[in-house]
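Alright, structures below, take your time with them.
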Structure P
């Protein structure tokens, strides 16, 4: 294991900088009072963090180069047809000549609902009330589940949109579904890329992991 210094020591009142370490409360603790195991733990943490920051910076640089290279290639390809392609949006899949590798660039939109979702919920509640005992229990469960908020107070977008798949022809229900569609707003868009390697001679591909957990 490469040795690096523990957390930076400090001087106080003219004392030698090597005689104190700062604790989590910002207090200067004499080294003589810091247990060897605590100093060893501190050194290990700083070593791991230093390596993590270097790897994070390298991965960030690689990510930026990949996006720039893909966009440059898309523009180059467009020029073959006299077309100038602008912007970095749009899903793109690039496959190597031998078919062993492919790179995908994709856009993921983060969706939110505006105030019209409340109108949709009110219309749905009216439907269920009017249907009374004829309401199917599974539909009521889906509705309640869709409008439940998570721990962060957010509504699950997928569950709300999933209500539109229910084959219900009630006029008020259809208005509620339209209100849901109208309330959808794109809060943000995030681009990402994935790199795949073909599994043997099959038509299946597996992702080359670029995150720590997937390695």
Structure Q
């Protein structure tokens, strides 16, 4: 099963990755070309947050973490990062996740709006956490605009303010951001949100309309 890398890049003000004449878009296109040619890289999606278009999200599927580590140890990685940093305003952050169910990530990333929610835990989530989230999927079946989910635990220990530990990352495909917001007002949401929150201490959430780099 592949491992997924999610990298977050704060773009410089005024960047427009949807404009082929924009310098940021040109650099990003070149970077995507390089990534697709890298051994072990399976597929690449990218897009900016609907809530904050200055934040670029890259989602990459690798054969294994080792393939990504080999890329980072290669001679081309330094120049690659220099080009990436040239379009960024701040530091690039990343994490690796094993998403389940298998094949679910492509479905959520191809949706018109992809919700990405990260739940930060002190230590690690409970051992049955991902199984409990699968119950939420069953509750969401038939909800207007719901297109599927994936859930996974980070390989890395992350820090979010005063919380330090593994995090759980959820992706959900929606027909629109508005469909997700409408769901949050339903009784089904209120009855099942505890399955996601569990004993997490911090939560972040945003939406992205992803494009696949081909």
Structure R
């Protein structure tokens, strides 16, 4: 495997270690995450070369917005209010996460359906550009829902993808469905091994009645 964190630090719109970037996430009940996603796959994710994601940090990124330091408090407030108004018309989403796949830089569970979550991705980016213009690029440029269970880290070359795929052929539950009932704005950073954040705001879905 290849180091996930090296990749995000080297890409065209880099995200360096320690820099706080604004992200929009769909977050799930912690006990559901532990029961359905992290506990069943500990033997898969806690291997040499991998950085497992603790249950409290499991998330579904909707939009990687931009560096928090590049936005004023007023801009963040305006973006948040626009997202709040538009999320009121979006009902909570039942997302089914499939069994993990062993990718080039991470182990992730693909989610479906994609269309209603892409609506959140689009409305979050549209709200952002209404306030800051084209200051920040669209990340990701093409959205598909997923939850990452482990990142390839500094010793990614030691991660044995074949062995992990063999393990998956014999272990792990079937697909699981989790409920996304809010969109969360967070101030997020990484240290080259973990991705963590501070909450800024939780926006409920479907609050328009």
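Every number here is computed from the coordinates shown, using simple stated rules; none is lab data. Remember, it's a predicted structure, so these values are computed and weren't measured experimentally. Cβ atoms are built from the backbone, for glycine too; each structure is taken alone.
Name the one structure among P, Q, R that relative contact order in percent (Cα under 8 Å, 6 or more apart) of 18 was derived from. Going label by label, the one that fits is P.
Look at distance in nm of label points 7 Å out along Cα→Cβ at positions 130 and 162 for each of P, Q, R: the largest one is in R. When mean projected area of the Cα convex hull in nm², for residues 34-105 alone is calculated, the result is 7.4; to which of the structures P, Q, R does this value belong? Computed on structure R.
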